[in-house]
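Student: Structures follow.
No lab work stands behind these numbers, since they all come straight from the coordinates. The structure presented is a predicted model; accordingly, all values stated were derived computationally and were not measured. Cβ atoms are built from the backbone, for glycine too; each structure is taken alone.
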Structure P
């Protein structure tokens with residue numbers, strides 16, 4: 001019976017949600033980095049027609065949706081105070097102006113205000129997880145900005161507008177953070193904070209149930225939501241992934257690691 005499903009799975013790519021954690025994730029991969037690398041290798045073996053990646057990161061926020069349109073995006077080290085080795089890293093993946101134009105067209109057709117930006121570099125919300133996912137940096141990448149002030153429903157709609165790309169060899173990725181309380185991050189901790197685990201497992205339960213309504217209302221329903229996300233931008237990429245995957249998608253978890261006591265590194269693939 002499994003073999004009967006192989007043609008379908010190889011035709012349409014899953015959607016990926018990743019937590020990109022701190023910039024140090026590039027140098028300190030924990031267990032999440034190797035898990036992403038293994039998953040990326042399997043994906044390429046199962047989908048030899050992989051055309052490119054469209055990734056949304058909260059480290060690029062604009063007034064409206066903006067699409068990276070350049071052919072050779074630079075690697076931007078958009079952070080400070082980290083070890084010198086981190087600033088030497090480069091992720092020279094090519095852009096894809098044709099794919100960017102298609103993304104822009106799909107957003108506009110869905111009634112979402114959007115424009116292109118040919119000069120935009122990769123921020124660390126994109127290149128750090130992609131270093132683990134596709135370390136050869138040979139898969140074309142188009143980054144998408146998170147609109148300022150966009151809530152869960154608006155970001156979900158952005159993902160839904162691009163859903164059809166998964167059947168055209170494009171991997172849609174939401175790169176955020178399952179928990180993101182920077183005040184507590186700088187305090188550090190050896191063991192995962194209980195609230196981090198409670199919030200993360202509540203999200204997992206809703207994703208498995210397909211309870212999109214509960215997730216869209218996470219601010220009121222999830223335990224410790226405001227502590228896990230004092231501001232919402234790092235949680236919004238989850239809704240991009242959910243919208244791109246569509247109703248009835250099931251999650252294959254790649255990581256439930258917690259780094260530094262309070263950064264939940266949850267990563268999972270969504271497939272209908």
Structure Q
């Protein structure tokens with residue numbers, strides 16, 4: 001049994017339902033002798049568990065920080081899809097019980113480390129739980145992207161963009177772009193072209209031990225000017241032609257809290273309508 005001493009909460013959207021659930025969970029944990037608090041990423045005293053009230057987007061806003069600090073992340077889905085969340089908004093009592101009695105399980109979810117290089121300048125790394133997407137920033141113009149695996153050219157894509165997704169992110173943007181569904185604990189990444197101009201361009205699943213390089217380049221007599229890379233759909237950054245993004249498995253993984261007897265196949269059936 002895992003003994004929990006301190007639980008923090010992260011709530012983006014206030015509302016009657018969210019407030020009622022939040023107060024109920026706090027009261028139950030306090031009654032069991034567990035300290036509760038609001039989440040502060042700058043606090044030196046970290047919580048054992050961080051509970052998010054919202055949807056997947058809410059969890060993505062704190063996932064990288066939770067992984068870096070070794071905090072277990074849980075979620076009560078008061079949003080829409082909820083692939084990442086631990087339970088629905090009608091199951092929060094099961095989450096309370098699992099935390100109080102230490103009966104939850106933990107899944108380790110891979111993270112991406114993304115480093116941009118521009119000439120002689122190397123920028124500080126960013127981290128993603130779902131994906132990094134290199135894509136055009138304006139409509140009507142495709143971009144050209146060289147993709148390398150451990151320094152060897154895989155393909156030169158002419159497309160709206162290219163994204164690299166973790167198994168966790170395979171049910172997010174990658175799925176919408178035609179990528180494969182991956183089991184969340186698999187040791188792989190998926191490379192997916194976004195609306196490629198070639199019918200032969202297909203998603204590629206690669207070992208997560210490989211280093212992936214994405215490099216936007218100028219071809220067909222013109223240089224693309226408006227190119228960005230997006231991290232987990234939470235932030236977007238400009239990137240220039242001939243800059244590069246180096247993507248590798250991050251040293252820290254996310255500890256995602258699951259209820260006892262969690263069944264990912266059941267979740268897939270429910271979320272995908274199978």
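Student: Quick one: distance in nm of label points 7 Å out along Cα→Cβ at positions 235 and 251 came out at 1.3 when computed from one of P, Q, so which one is it?
Tutor: Going through each structure in turn, the value belongs to P.
Student: Which one of P, Q has mean count of other Cβ atoms within 10 Å over residues 43-50, as calculated from the coordinates, equal to 16.5?
Tutor: The read-out was computed on structure Q.
Student: State the single structure among P, Q that was used to calculate helix-only ellipticity at 222 nm (-39500 (n - 2.57) for each DSSP H run of 4 or more, over all residues; to 500), giving -11000.
Tutor: P
Student: Same structure, new question: One of P, Q was used to calculate Cα extents along the principal axes in Å, giving 68, 43, 35; which?
Tutor: Values: P: 46, 44, 38; Q: 68, 43, 35.
The read-out was computed on structure Q.
Student: While we're looking at this one, here's another question. Of the structures labelled P, Q, one was used to calculate Rg/Rh (Cα atoms, Kirkwood Rh), for residues 27-114 alone, giving 0.95. Name it.
Tutor: Considering all the candidates, the number was obtained from Q.
Student: Also, I was wondering about something else. Upon calculation of mean count of other Cβ atoms within 10 Å over residues 19-26 from the atomic coordinates, which of the structures P, Q produces 24.0?
Tutor: The structure behind it is P.
Student: If relative contact order in percent (Cα under 8 Å, 6 or more apart) is computed to be 20, which of P, Q is the source?
Tutor: Clearly, the read-out refers to Q.
Student: Say we calculate volume of the Cα convex hull per residue in Å³, for residues 35-178 alone for every structure; which of P, Q gives the highest result?
Tutor: Checked P, Q; max of volume of the Cα convex hull per residue in Å³, for residues 35-178 alone sits with Q.
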